[in-house]
Structure I
Amino acid sequence: MTAEAVIQEMTTPSLPDWVFPPPEGFVAEDLDHIPDLPAHTELIDGSLVFVSPQRDFHSSIMYVLQKGLLQCVPPGHRVRREMSIRLGPRQRPEPDMMVLGPDVTVSRDTTHFSPEDVLLVVEVVSPDSEERDRKRKPQLYAEACIPHFWRIESTDDSTVVYVYELDPATRGYALSGIHHDRLKLTVPFDVDLDLSEIDQL
C-alpha cells in the first residue's frame, strides 16, 4: 500500500455496512441484527427508512394519546409506542402508537409484533413522512388485516384525527370519521380524548 493510500484510509471515515443495501434489499430480521442502526429505523418495501428530528407537536400529541389510551383500553389490551410490526419479509414499519389485542404474549426482549397481535395502529404525520403515513403505510396495515387505523395531523388551529376501519371484503380502509381536537368513539372501544390538551403542555 502506498503512503498516499494509507493517508487516505486514515482520513476517510468508514461507512457502516447498512449504507450499502444488499441487491435484493433488506429483510425484516435484519433490523434486529444490523449494528449501529439509528433508532426507530423502519423497513418499507425492503428499504431502510430513517426518522427526522420530531416537532413539538409530534412529541406532545404522543404524550396525550398514550396517556389517554392507557386509561380507556379494555382489560388485557396493551398500548405500545414506536415499536415495529413485522408485516412480511420486506415490511417492518414502526407506527407511532399501537394497541395490542388481548392475550398477546410480550416479553422484555420483544422487538416487534405480528399483525394479528394488533387491534389499532396510529400514525402522527410529520412533513418528512406525509407520503408514507397517508398512503403506503395504511395500505400495508390494511393488507395485513389490522382492523383499525388512525392518522393524526396538525392544522394551523387544531389537531385532526382521521379514523379508518378495515373493510374485510376489500382489505382496504374506509374512513369512518374526522375529529377535531376531541376524539370520541365507541369502536374499537370507548374512547373520549381531549386532544386540545397539547396546547396546555
Structure II
Amino acid sequence: MTSASTASAPIGLVLIDTVNEIFSEEGKGYPGFKAEFERIGTLGNLRRLLAGFRDNGCPAFFSPMSYTDEEYANWRHKSGIHHMMFDNRMFEAGSWGAEFHPDLTPGPNDVTIAPHKNLDVFATTDLDIQLKRRGVEHVVVAGMIGTMCVESTARSAMERGYRVTLVPDATAPDGGPDSYEQMLRRYALIAHEVLTTDELLATRPFHSR
C-alpha cells in the first residue's frame, strides 16, 4: 500500500451502490460477490469506514444505482454490463433491491446523490456539484463494484483534479483473489494513495479522539 497523505484539503467519502441488491443475502448480485466479501471483510470495513468519517465530521456521499421501466425498455447501445443488469432487472427503481442496505444507509448529515446510470458516477449525477458545494477536494471512493463503478469513478475524479484515495478492502472485484490483485495494480496507477481501512482510519483526520 502507498503511504497516507497529510494533506489538509477537505475530504469526503463517496460510497457507491451500498444497496440491498449487492450487500443483502437476498439481493440478486450478492451471490457473485459473497466469497470475496467474506475473504476481504468488505461489509465490516465499509461500516467502519463510514463510522470514521461521521465521527470526524467529514461528509459521506451515497451514490445508488437504479433503472426505470422506460430505461430497461428503451436504453440504446446496451453494453455487456447493461445486458447483465437489464436481463435480470437489477437495481429496479422503487424496489427493495435498489434501497440502501440497513448498515450502509445515509444519515441526517450525509448526502444522497441522484441515482447513477453508468459506471462513472460523475457522468450522470450531481456528484461533482455536491462535492464542490462543500469544498471537498479529496475523495475516498469505496463500495461496489471495485473493478467497475469504483474504478471508473475514481479515474474520473482524478482526471477532474480531485485527490483520490482508494480502499481495496472496502470494495470487491468481479472475480476472485487474482482479480483482486489485478485491481490493486490498477488502483496504484489511478489513485494518489491506496490504503486499507485500518491504514486510512489511522491517518488524519481519522485519528482516535
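What follows draws every value from the coordinates through simple rules; no lab data is involved. Everything numeric here is computed off the predicted structure, so don't read it as measured data. Cβ atoms are built from the backbone, for glycine too; each structure is taken alone.
Overview of results
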read-out	value
Of the structures I, II, the one that 19.5, 72 was derived from, the read-out being Rg and Dmax of the Cα atoms in Å	I
Which entry (I, II) yields the derived value 1.6 for distance in nm of label points 7 Å out along Cα→Cβ at positions 91 and 179	II
At a computed 32, 28, 23 (Cα extents along the principal axes in Å, for residues 99-170 alone), which of I, II	II
Which of I, II yields 15 [relative contact order in percent (Cα under 8 Å, 6 or more apart), calculated]	I
Identity of the structure behind -5000 (criterion: helix-only ellipticity at 222 nm (-39500 (n - 2.57) for each DSSP H run of 4 or more, over all residues; to 500), calculated), options I, II	I
With volume of the Cα convex hull per residue in Å³, for residues 43-82 alone derived as 87, matching label from I, II	I
Structures I, II, by distance in nm of label points 7 Å out along Cα→Cβ at positions 139 and 163: label with the highest value	I
Origin of the value 37, 20, 10, where Cα extents along the principal axes in Å, for residues 147-186 alone was derived from one of I, II	I
